[in-house]
1. Who wins on distance in nm of label points 7 Å out along Cα→Cβ at positions 4 and 84 among I, II, i.e. which is largest?
2. 13 is what came out when relative contact order in percent (Cα under 8 Å, 6 or more apart) was calculated for one structure; which of I, II is it?
3. Match the computed value 0.75 of FRET efficiency 1/(1 + (r/R0)^6) of positions 52 and 180 (r between Cβ atoms, R0 = 35 Å, to 0.05) to one of the structures I, II, and report its label.
4. Out of I, II, which structure matches 28, 16, 9 when semi-axes √(5λ) of the Cα gyration tensor in Å, for residues 28-91 alone is calculated?
5. With Cα Rg over 2.2 N^0.38 Å as the yardstick, tell me which of I, II scores highest.
6. Computing helix-only ellipticity at 222 nm (-39500 (n - 2.57) for each DSSP H run of 4 or more, over all residues; to 500) gives -12000 for which of I, II?
7. If you work out distance in nm of label points 7 Å out along Cα→Cβ at positions 68 and 156 for I, II, which one comes out largest?
8. Of the structures labelled I, II, one was used to calculate FRET efficiency 1/(1 + (r/R0)^6) of positions 20 and 188 (r between Cβ atoms, R0 = 25 Å, to 0.05), giving 0.10. Name it.
Structure I
């Protein structure tokens, strides 16, 4: 793994799911076999939505050329929820190398409103999310911790308690997943993320395989001889 490698919610999530998969992708640089065509289509559509959303919040509401009805439907949902002229940062990136925790995140949207700051993450999944599950999600921990740790650098008037996070589900806009933040959660997240990163560093390539249901679908079963 490169010395200047920054951990992200994706890489840490993969390590939690299967350390061996983390080794293949981020240390050995091996890609798994091709993914299912339908899944690939859904991923591409989600990526295209994020591009359109970024343009929308940057004053470029020019998606008249889009022929994909699903994309147009999602954009209509987004417009109803958020005005294009709100005080926000779209595709906002933070990187840090501090206290042995080298992290990075690119936020879909950061909204500043009523002296509060809200992280908004767009989700295009087919199934609705559960609040309790998402509150414990590694993405939630990375995003909220990283913003909290760098808050004074980017938003000097804000406090940790002013941070919140919303998972905005385009297919289920009525299913609100809203998470508040505070100093206690911040310190807990710092310990959790630090522990995961220490575990990766101390493995010294002796990564083990988690025997779980993801093995058959991960794309690396041939390497693991499963």
Structure II
């Protein structure tokens, strides 16, 4: 299966490493030096422009939100049939359908995951949009090597990731402020508290591997929430 990948930032680089060897992968990135270095590492091909990446037939856009729209507009002008996979969380399926020409078939595939965690071997949950239905099986086949694939409304990932980000960052800020109230301001301590203690406990909660101390705190928190 031929796949083009546009963008080798944090998520694009992780995707490239996970897909290489499973598909015929071709990379494009404006930073030619970084692109060529990664391509040599993964033994995959590269192109120098979007016109050539379209020849792959299926193209993953691992680029910032505004660049997704720019790329699709360029694909519209190229006049060659292409399936475009958008992984940008904030770009909705209906937005793509509104701007794409008839020969540019777009589908959203979104990750409940984090690039850094994926780079460490964690498999994200990936939601393949349920429409266009005729290309869903192919999308599932491509991304099942990356994570646990579900088919549904991919745009719900925006809500999921926003809630997770807001609550996690709120917790980090509250931890920092609580430590400050205890006259603990050494940034080495603060960072380790958030990165290792707090993040480690969150992972243990998700995995169901908490110890007695953490389980007692969970019950206390749940009790407070139910009374509020």
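Just so it is clear, none of the values below were taken in a lab; they were calculated from the coordinates. Fair warning: this is a prediction, and the values are worked out from it, not measured in the lab. Cβ atoms are built from the backbone, for glycine too; each structure is taken alone.
1. Evaluating distance in nm of label points 7 Å out along Cα→Cβ at positions 4 and 84 on every structure, the highest lands on I.
2. II
3. Answer by label: I.
4. It was calculated from structure I.
5. Largest calculated value belongs to II.
6. Derived from the structure labelled I.
7. Once distance in nm of label points 7 Å out along Cα→Cβ at positions 68 and 156 is worked out for each structure, I has the highest.
8. II
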